[in-house]
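Before anything else, here is the set of structures, which you'll find just below.
Please treat every number below as a calculation from the coordinates, not as lab data. In this text, all values refer to a predicted model and were calculated from it rather than measured experimentally. Cβ atoms are built from the backbone, for glycine too; each structure is taken alone.
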Structure P
Amino acid sequence: MSAETSAETFRPGAPSAAWRPLATLHRAAPALGLFAAARLTGMLVMALWAWHTGRSPRALLAGSWDSDWYLRIAAHGYGRTLYWPDGAVQSDLAFFPLYPGLVRVVTAVLPVAGGTAGLLVSWTAAGAAAWGIFRIGERLYGRGVATALVALWGLLPHSIVLSMAYTEPVMTAFAAWALYAVLTRHWLWAGALAALAGAARPNGVAVAAAVVVTAACALVRDARGRTDWRVWAGAALAPAGWAGYVLWVGARRGDLLGGYFAVQAGWTSRFDFGAGTLRFVRTVVTRPMDLGFTMSLALTAVGVVLLALFLLDRPPLPLVVYTAVLVVIAVGGSGFFESKPRFLLPAFPLLVPVACALRKARPGAAVVVTAALAGLSFAYGAYVLTLATMAL
């Protein structure tokens with residue numbers, strides 16, 4: 001994409017006619033089919049191994065680690081705090097409200113339990129996210145690259161999370177469509193979807209940052225657009241979900257601006273500009289570690305390299321801001337290093353260089369690379385849910 005095309009994309013004014021998502025669903029069908037096949041196969045492999053070890057696949061998908069916290073919030077609201085002998089204090093206020101809210105809606109409408117409702121929300125959101133990723137890829141790079149992009153996202157080593165009762169599918173769905181709305185200059189949609197993404201996960205603030213920075217640059221670039229109220233409204237709405245929950249927790253804790261971050265600190269999660277990451281790297285290279293920890297370090301490092309490759313192609317501004325913020329949050333934050341690859345799942349633009357390379361590669365080479373990635377994804381997904389000792 002040329003710089004001129006990128007600049008044109010973000011000028012304020014009439015929305016592009018390219019929005020109309022339903023009118024183009026048929027073009028996304030092959031990509032969505034590949035994504036569904038990848039995720040169903042991954043779940044089947046995990047289920048077979050779970051049954052082999054005498055465990056319930058549904059329980060693993062619907063009730064593992066953070067899923068249990070979200071389902072408790074959906075059923076009983078906030079108010080659970082665990083106190084550990086080492087001094088750690090884990091409060092459910094660390095978990096953003098959109099996902100448990102959606103689970104509660106589903107259980108109110110359908111005769112299903114919370115775990116099943118959580119899976120329905122996640123699976124639906126994963127499909128919506130894949131669709132949004134395809135639309136972005138198709139608009140910027142063409143249909144072939146878009147299809148490869150969706151398939152790669154469904155085959156990431158940590159993509160089993162997209163099939164679990166976790167929040168990453170929900171955030172990615174709202175993020176992808178918010179970014180697409182920015183690319184097509186639908187500022188109100190962009191702001192509203194960014195607000196929902198921010199209410200889903202802490203790193204959903206990356207979507208708000210993308211909308212706000214892009215809107216600001218568009219207003220500076222085109223003086224005539226400074227009177228377009230939709231740009232201003234979209235930028236103002238984008239951070240509302242994230243900021244609203246952070247301030248609500250702060251008010252509940254008696255510290256408006258610092259309360260939420262104190263809650264996160266109780267989970268040993270804080271932004272320390274990468275000091276915790278460096279300590280973890282030193283630990284991994286100097287002593288034996290669980291495969292999951294070593295794999296997390298490798299996948300995080302690959303994410304940083306892919307960010308550099310992605311930026312070299314001069315992608316559109318909203319994708320740059322969104323992806324860079326996600327990577328900075330993941331690498332610059334401390335605590336639960338084993339979860340960092342999961343935190344990078346919404347950073348789908350990182351896969352653009354790989355998707356472009358696969359599109360240009362010989363068919364045989366592309367098949368071999370895809371098959372190898374699929375094998376890694378399915379095997380590692382089964383491992384982290386049935387054998388790994390660390391949280392996902």
Structure Q
Amino acid sequence: MTRPAAPNSAVRQGSLRELNLAVVLGRIAAAPRPPSRADVAAATGLTRATVSAVVDDLISGRLVTESDPAPRTGAGRPARGLVLADNGPAGLGLEVNVDYLAACVVDLAGRVRHHTVRRADLRPASPADALTRLARLAAAARADAERQGLTLAGAALAVPGLVDAAGLVRLAPNLGWRDVAVPELLAGHPPLVEPVPGVPPLVVENEANLAALGELHAAPDGPTSFLHVSGEVGIGAGIVLDGALFRGVRGWSGEIGHLPVEPEGRPCRCGGRGCLEQYAGQEAVLAAAGLAGVDLPADTAAARLADLAAADDPAARAALAEAGRALGVAVAGVVNLLDLDTVVLGGGYALLAPWLRPPVLAEVSQRVLTAAWSPVTVRPSALGPEAAVVGAAGSVVRRIVADPVGWLGRAG
């Protein structure tokens with residue numbers, strides 16, 4: 001009797017190849033210095049022959065390249081190191097915020113290859129109009145990437161609001177958006193990226209979440225649990241716990257801007273009262289500094305406030321002190337709840353950290369139960385105001401590193 005062939009043997013073989021590709025590429029990406037093929041084999045437990053074959057596939061697919069060998073004093077030929085390629089797939093990051101649009105391209109090695117910001121008050125614009133302007137920025141970014149020999153393999157869009165898994169912006173109160181189907185509105189424009197199997201052409205995500213992910217990967221030796229607070233017209237927070245983004249049950253965590261710091265305080269666009277945004281949001285701080293209604297076409301509000309504070313302007317200093325106090329009240333509540341030891345000031349707050357940090361620390365020291373023996377670190381973001389759009393682009397290339405087979409199938 002003839003034994004029937006196992007129907008899933010080819011599947012198993014294909015799955016093993018996919019696993020090996022991801023393991024080897026992930027090891028190269030995570031290595032502190034360019035590893036040799038022998039280093040990768042030793043670190044992964046794969047045979048040298050397997051690693052060599054996988055690396056050849058990754059090189060031919062423009063995911064990995066060989067670097068010059070380091071100087072060697074011993075006998076024998078020095079081995080060439082392996083690094084992520086900078087001439088293959090890249091990620092497109094996009095951002096819609098209340099007073100600007102941004103586009104960014106990040107290559108597989110994590111380098112920013114294109115970055116554009118267009119400042120405009122988008123509150124009067126309809127979602128369709130705002131996204132049409134964004135599509136023009138995206139087209140320019142794609143053209144620049146192609147001139148550099150890069151292929152945009154996916155895009156991620158950062159939005160200051162509640163976004164569901166299908167890319168529907170349920171609510172972005174500072175933009176006046178409600179139930180905006182972003183992918184549908186962008187479908188009428190030229191494609192943002194080249195289609196790659198296994199890589200979504202567009203992911204829509206909360207801007208504070210993408211900023212937190214950008215911060216996490218910008219500092220690989222930094223903390224793996226922290227609160228990232230993005231301060232713009234609105235205020236959002238990304239929560240990272242043990243190296244992973246905490247999204248909540250529906251993906252809507254981090255709305256720190258709508259935590260009440262004055263329960264019977266100023267009315268907020270969200271319908272509540274006394275929200276943090278009304279005391280520490282960009283417009284609230286500008287008003288307190290005597291800059292309400294001042295046109296700042298060539299500069300950001302945060303940079304203007306920083307200049308005034310550095311010049312010891314009393315109104316700017318007082319406004320930032322009050323904003324820091326309110327921010328500290330909200331941050332202390334989150335730290336008490338989640339037991340975090342690091343708070344990152346991002347967005348416009350990164351530029352204002354020298355003046356915001358002292359009042360934030362004062363409130364945290366007073367209000368956090370464990371502060372006496374476990375101090376909380378408050379520091380500016382490594383990526384500053386670009387964290388969300390850079391984090392968006394970076395999220396695309398990290399998907400390719402985690403699962404390169406789709407790109408390799410396309411490249412082949």
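Computing Rg and Dmax of the Cα atoms in Å across structures P, Q gives 23.7, 93 for structure Q. A value of -13000 for helix-only ellipticity at 222 nm (-39500 (n - 2.57) for each DSSP H run of 4 or more, over all residues; to 500), calculated from one of P, Q, originates in structure Q. When you work out mean count of other Cβ atoms within 10 Å over residues 177-184 for each of the structures P, Q, which one comes out largest? The maximum falls on structure P. Looking across P, Q, the calculation of distance in nm of label points 7 Å out along Cα→Cβ at positions 137 and 169 that yields 1.1 traces back to Q. When FRET efficiency 1/(1 + (r/R0)^6) of positions 153 and 313 (r between Cβ atoms, R0 = 30 Å, to 0.05) is computed across structures P, Q, the figure 0.05 traces back to Q.
Could you tell me which structure in P, Q was used to calculate relative contact order in percent (Cα under 8 Å, 6 or more apart) as 17?
On the way: P: 23; Q: 17.
Only one of P, Q returns 17 for relative contact order in percent (Cα under 8 Å, 6 or more apart), namely Q.
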